[in-house]
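**Q** Structures given as structure tokens follow.
Any read-out appearing in this document is the output of simple, stated calculations on the displayed coordinates, not a laboratory observation. Bear in mind that the values here come from a model prediction, so they are computed numbers and not experimental data. Cβ atoms are built from the backbone, for glycine too; each structure is taken alone.
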Structure P
Amino acid sequence: MLSRYFSFLKRFDWVLATSVFLLLVLSLVALYSISLSKASPDFLNLKKQIIFILIGLVGFFALSIIDYKWLKFYSFPIYGLAAALLVAVLIFGQVIRGTQGWFGFGWFNFQPVELAKLAMIIFLAKYFSRGAHEIFNFKHIAISGIFSGILIGLVLLQPDFGSALVLFFLWLGMLFLIGIKRSHLVLLLLLVATLLAGSWFFIFQDYQKDRILSFLDASRDPLGRGYNITQAQIAVGSGEVFGRGIGFGPQSQLRFIPESQTDFIFAVLAEEMGFMGAALILALWGVIFWRIVRLARRARDDFSLFFATGTAIVFLIQIFINVGMTVGVAPVTGISLPFISYGGSALVVNLAMVGILESIAVRS
């Protein structure tokens, strides 16, 4: 028994875990600083984030101990649960910032789309690991696209354009991993272009159109949608090399940065920790991606390979969108920065993903 315990600790990917834990520490530092900007700091969100981290770490260690292979057998029930919750939130959910995507439980709001991201990774990993040798048959692209499209469509109905974009690129990225014919890719892109055009006229809300138009030209509405981008860019630039110091960033402490604890928390850290702090965040994420790629290459089966790749895709898209909208190279879509932005649903699910990766690492 003792030898199995030491074998588990030896195979545990401590580099991956340490990088994630350091990002969690930076999250607490940022939330502490943001709390100081209030006239009477209560540090409520900081305390909540600590609770979310503790809950997430319990799930992280539990999933790292359990054999990941059980996910293959329950992939469809997990998918069904995620789809049911997305339907239920459209009926019973709360509307926050124009999106009906949360269940309210007192001081805690649960966002089912975060679970949908994990469910879609598990479902696609199971599906492609079973039919990867036939993937050049267009029916596998169509079937996986239908199941992915159900979740994406339910998310768009909330409407949550940013999360729908993450789910779409997860599916597309998995197709590129397996290999897709050029003719199939062209057909797929034409279909997506048609759906986007239809969504612009029939699905996208006015505020979502404004976000995209403000991304293309922030000066068209400097006091409205363009204000968010402009203030975030000012904050990043004012941090210079070494930053203004924790709690001393003028943009964050004077509350010029909108949604500073979620969407634009990277701007807060860049202002107060400077270029070096921003580089540290990106370097930690670089280490995480390196470990995930290393894990995928050493995977013992196709399911673990596709799960690791799917997790990397979800993290990469969210980081690109969040950091990109901070510096003005991506539209403001409400996507949080994994492990750093405030929020319980995303944090717990993201730690669950890494816990499953650790389970794969231990058994590789």
Structure Q
Amino acid sequence: MSVYSVKDKGWRFDFTKNGTRHTEAWFRTKAEARRAEAQRRKELDNPQTGVETLTDMAFLELVNRRLDHVKAYNSERHYQDYLYLARRWIARWGKLKANQVTTEMVEQFVLMRSKVSKTTANKEIRYLRATFNFGKRRKWIQVDPTEGMGFLPTVKTVKAIPSASDIDQVIAVADPDTQDYLWTIRDTMGRVSEINRLIWNDVDLQERYVVLYTRKKAGGHLTPRKVPMTGKLFEVLSRRFQDRDPSKPWVFWHTYRSTRTGQICQGPFLNRSKVMRTLCAKAEVPYFRFHPIRHHGASTMDASNVSIGAIQRILGHENRTTTEIYLHSIGSSERDAMEAFESARQKSHTNSHTACRSTEASPAAVS
């Protein structure tokens, strides 16, 4: 079947001719996809009508290939972020060739998006640049209209991190299953995607550690790390293990209706973006998402003089500089430095004041 429906991409045609695959998505109806397929086959059978060259790919096709790559090599959340942005690009440039998208067009688009925020506009630049570079590396296109385009200046602020009391209050108002979910995030400092993919084979109750896998590595490979269990986490996971459904491999799963088939399914969570807004409102604390809980844990360890190397390994960071972003506490070294500064300043002030009084008390010089 060369024409079929794809979740989140509408109708798509997909066929192979002379060993080369030809595919295109985002058609609203099956009829549109069939017409587009017929046109593509006609172009291939009659080169004089104008077949695309490898350096003149349709922008729509470039975006679709990039999305397929991201879905295969990156996290589901990253793919969903990409898909959200790509829909806006396609609405704007979906009928153009990739080389027809000019720097001026991208700049106008970015300035429009900056009305939402400069951070939003910069995200558009990053993802567009990654898309065009993806095509250039594979020699599908020759020009990157974002090349040399700078990011808009933004004001960096101190990230708001929830207090231990706020997290406690949110957990207290959650249902039992969500309480376990939040405790697992809190006491592993794991990313939501890591907790969502956690299975019982990755939980060692005898040695008291869990194995978390992340794609935040070069190449998109899932990389494991062991995180020791706290007493609370051991209590939570031991209870869930005793009460588990042996037919389900996941530590956290739910029953849901598939948006694609309409059938009732069971499986791991993909995201739970609305949960925290509801819980924070119910607990009457400032809104925070799952990720700041991770920041809170890192800052708590830092304030307790845990080495940055240990924090880095628990968080699963490759670079120390990334870990430092998570440390929002004022460490003892900074406090010691400011105390030394204050002591030195006071000493200097005292010496200066003493010298002034000594000069005033000395007899005037005789000419």
Structure R
Amino acid sequence: MSIRPQQFQKLLLSWFDRHGRKHLPWQKNKTPYRVWISEIMLQQTQVATVIPYYEQFMQHYPDLSSLAMANEDDVLHLWAGLGYYSRARNLLRAARMIIRDFAGKLPNNAEQLRQLPGIGESTAGAILSIAFNQPAAILDGNVKRVLARLHAVTQPVNDKKIETRLWELAKSYTPSRRTADYTQAIMDLGATLCTRSKPQCAACPLASHCAAHQLGIADQLPKKKSARKLPIRTSTFIILEYNGKLLLNKRPSSGIWGGLWSFPEIPGAPDLSLLRAFCRKHYQINVTTCRELESFRHTFSHYHLDIQPVVIPIRRKPAKIMEGAGQIWYNPSQPEAIGLPKPVQTIIGHWENCDDTTNTLHEAAKRSRRIGTTAASRRNGEKNL
């Protein structure tokens, strides 16, 4: 079953004119800068999640020059909780590149756009079509799903050959006019009707031309190669507590949570001898009491991380801890504008809500043998972050 590009465009745009989303924040006072920020935020993130972050980001950085002059900590602070933090760092790097290399204007051609960090072929296509009304195709998750169902593509859509085929289809359907509306329309169709589960085929303007719908397999597509089982890692997060403040370290700019602030950590489950040795070596602290906070699991794209926070109250500031050298004493009652990953926010919330009961190391040693079991049982009832 096939449909001519002109017919596809007509049906989709007619549906968009009646039912499409036209009042999203980035559709108001539209500029290339506002479109670019929205497209980066929308990468692998739902519209409803992005909206409040976008609005707050725009209040702080309403234009490209204000973003280019921003401090990385401030940008990451606004991004905290949105995930995929490399996007925020790439935005800052790209803003400075645009000021330096493109006379302060976002490029309006695909080759130059793809030179900017964080912009691939689909994001470049979205910016060109929505911001500059150029005929450029996109192939995000929504579009893949629409095209895979329309053509009953039963092979995994994350296969390179199939992705190439989907790109060819996406380009063939992209019109030369109303490209901004078309791009928003096909994304809206995937987000509101042609959804992952329970697609609303009865309301779809393309239903009579959709091969998957005619075959009764729309809810089975698209298919992906089976994802490998994610490995599990365990880490002990050390919460040094002094006078209502918690020690945080700034993480390296690359890698997991790059540029954000987190607690010191030791790989593996809590081990009291390692804990004491770590604190003696790095902070010249003799650990005498500690308490465990609730353990939980955080899932990254390529592994699960089981986190066991251990609070160590101290009576004096260790001389070895130098504020300003990638370390700060963070006061949750007077929070600073710094980037905190979601698990760190969770730990701080647990710390604020727990009692002050501490365990001597002797008592903790007796309990440490049960930590693996109790952590697992807690995870069973805990929602992944």
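**Q** With mean count of other Cβ atoms within 10 Å over residues 194-201 computed per structure, which member of P, Q, R shows the largest figure?
**A** Details: P: 11.9; Q: 19.1; R: 14.9.
Largest one: structure Q.
**Q** Can you say which of P, Q, R returns 25.0, 76 when Rg and Dmax of the Cα atoms in Å is computed? Can you show the working numbers first?
**A** Numbers: P: 20.6, 66; Q: 28.6, 113; R: 25.0, 76.
Source structure: R.
**Q** Suppose you compute relative contact order in percent (Cα under 8 Å, 6 or more apart) for every structure in P, Q, R: which one lands on 29?
**A** Working: P: 29; Q: 11; R: 17.
So the calculation was done on P.
**Q** If we compute distance in nm of label points 7 Å out along Cα→Cβ at positions 18 and 114 for structures P, Q, R, which one ends up with the highest value? Could you put the intermediate results ahead of the total?
**A** Values: P: 2.7; Q: 4.6; R: 3.8.
If we compare distance in nm of label points 7 Å out along Cα→Cβ at positions 18 and 114 over P, Q, R, the biggest value is for Q.
**Q** Okay, moving on. Please state which of the structures P, Q, R yields -16500 when helix-only ellipticity at 222 nm (-39500 (n - 2.57) for each DSSP H run of 4 or more, over all residues; to 500) is computed from it. Kindly include the intermediate steps, with their values, before the conclusion.
**A** Values: P: -24000; Q: -16500; R: -13000.
The value was obtained from structure Q.
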